[in-house]
Structure I
Amino acid sequence: MLGFLIIPGFIFLLKGADMMVDGASAIARRYKVSPLVIGMTIIAFGTSAPELTVNILASFRGNAGLAFGNIIGSNIANILLILGISALIHPIKVQSNTLYREIPFSLHAAVMLLFLGGDVIFDGAKQGILSRSDGLALLSVFAIFIYYVWNLMKKSQEVEDIDIPEMEAWKAILFLILGLLGIALGGDWVVRGAVAIAKEFSVADDVIGLTIIAFGTSLPELAASAVAAYKKQADLAIGNVVGSNIFNIFWVLGLSASIRPLPVGEQNLFDLILLLGVTFLLFGFLIKGTDRTLKRGPAASMVLLYIAYVIYLGLYRL
């Protein structure tokens, strides 16, 4: 029984996230790279490692429902649960570029995925499919995103108004590497334990992907963003979530579909449309007012909405 792996998995996740945030923040300070860029690249890539691992294995093994559900479920959890909890810990103020460039880019990712996989809606097909060519198209846009972040990194400057501890370069890099390893190992243990428990109750692949695996693979984002919010480093918190959502669709799902085409059912389209809706909701909460801050009130409603979504899955999709 692999269920016993969940508790040590949580410990590795939380400690790994703490070390990663400290190391990444110190690197940002030393090399005058904004924490937002670090969050959208190093941390986003590291915290997306569990999704990538699960999806590559699922694609090779033919568990398409699990692979697609994992990404959509993880992105919904990232916005509603991870950002919601992080903002409950400390309200998250975002930069103008994040609000009007990076968040719309993540919205574009969901819209593009809907067009590519929405054969049921747009072509009247009985079954949608995310083909290998669709996967390559997603990967090509991911390359454009990396180019954009590279240019952003060249223009970025150190943020002076946040408290980032000084750390020697070798120690910061060691913290970052150990943190990423802890997150990857902890995420893997949590997912394996949760899947073993779920299969005891004969839960379908797509529901496992949308719930237990999506939540499990989102735990690194939750740990990293929650710790960043606690340390009042909002750019790391928001950059991690937005970057992870972009990575998940363009990189992880693009690579998964390139390995093996993924069928997209009507229920998957509902989840994808929900993802579009919650991304719009986040944008709406942030543009309300003039301070571009995700406050505790809206954050609480986001967490409640995620709980309602999970209850819906439990009642109608099992």
Structure II
Amino acid sequence: MEPQKAAELAGRVLANIERVIIGKRQTIRLALAAVFAGGHILMEDVPGVGKTILCRALARSFGCTFRRLQFTPDLLPTDVTGLNVFNQQNQSFEFRPGPLFSQFLLADEINRATPKTQSALLEAMGEQQVSIDGITYPLPQPFLVLATENPIEYEGTFPLPEAQIDRFLVRLQMGYPTASEEAEMLERLRCHHPIHTLEPVADPEELCQAQQQARLVRVDETVLAYIVALAEATRRHEDLYLGASPRASLALMQTSQAWALGCGRSFVLPDDVKFSAPVVLPHRLILKTEARLRGESAVHLVEEILQVTPLPLGADHPHESGGSPPVIAPERSP
């Protein structure tokens, strides 16, 4: 798939999702970049702001199989992966796949399940396969986990371990709509919810092609050095107990590649890295106790690191490499 076709695909899906999600274009674009990168998405926000609807709209827009799994404390690992059941007719065990065997899996309120159940997702998210009773079963392609969690209510929850959080390519937040956006939403939902009439505008094969093309987006050596410099800066920061891992550097590169592809380019710019870093790095960092007591946040520290880390010189620009102008251009907060 050519970069321009990938940008057109992103534009179609974006317009389709905006039929049900109002005023969250930036978040939708970042979610699309994560999907193009083949990464998993953690939606962390208060209840009722559209996290689940965005996940459903993504799956419907690409025409992918979709399963929703409500995570609760009594959920067992086999409720996620499936299990072997004894068939009395042929006197043998047969595997019955669980909800995990779908192209888009919505893990709703993932932090309400026990760590044992949460760990059932680790192999699937990292290696696109599930091992049960010594037999490995490949997962359908494309395969993406879209998880939601409420950062406010902690009663009855089990915090995600670092190994689990690190499997998520990006962590996104929806935020509250503006007054005009909320009024428009009420008008649209007065009679019926548009998610029920949302039709696919792409197919899983197109998505797989876009994911393959995203891996081919060129990353200049200077941009690679910039990514490494950002990761090293988190490891040296005096307020951070745990900095970004090499997997975080890889995630930042892949997200930047996917963002560039969605813009119709075949190469990554430093601005793509700067735009991706605030959703790729913060959830992988652990602050020191004294920093948390001062009210610091991982997002603020990443923004601080972006400001002080010099941009690479001599990186590609559109006019130098014959790239097309961005179809989905990064938006900056004032």
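Laboratory data are not the source of any read-out in this text; all were calculated from the coordinates shown. None of the values given here were measured: they were computed from a predicted structure. Cβ atoms are built from the backbone, for glycine too; each structure is taken alone.
Taking Cα extents along the principal axes in Å from the coordinates of each of I, II, which one would give 69, 46, 43?
It traces back to II.
For distance in nm of label points 7 Å out along Cα→Cβ at positions 172 and 196, which structure out of I, II has the highest calculated value?
Result for distance in nm of label points 7 Å out along Cα→Cβ at positions 172 and 196 over I, II: largest is I.
On mean count of other Cβ atoms within 10 Å over residues 92-99, which of the structures labelled I, II is highest?
Structure I gives the largest value of mean count of other Cβ atoms within 10 Å over residues 92-99 among I, II.
I have 15.6 for mean count of other Cβ atoms within 10 Å over residues 68-75, calculated from one of the structures I, II. Which structure is it?
Of the options listed, only II reproduces it.
Of the structures labelled I, II, which one yields -12500 when helix-only ellipticity at 222 nm (-39500 (n - 2.57) for each DSSP H run of 4 or more, over all residues; to 500) is computed from its coordinates?
Attributed to the structure labelled II.
If we compute relative contact order in percent (Cα under 8 Å, 6 or more apart) for structures I, II, which one ends up with the highest value? Please list the in-between numbers first.
Values: I: 45; II: 23.
Between I, II, the highest calculated value is found for I.
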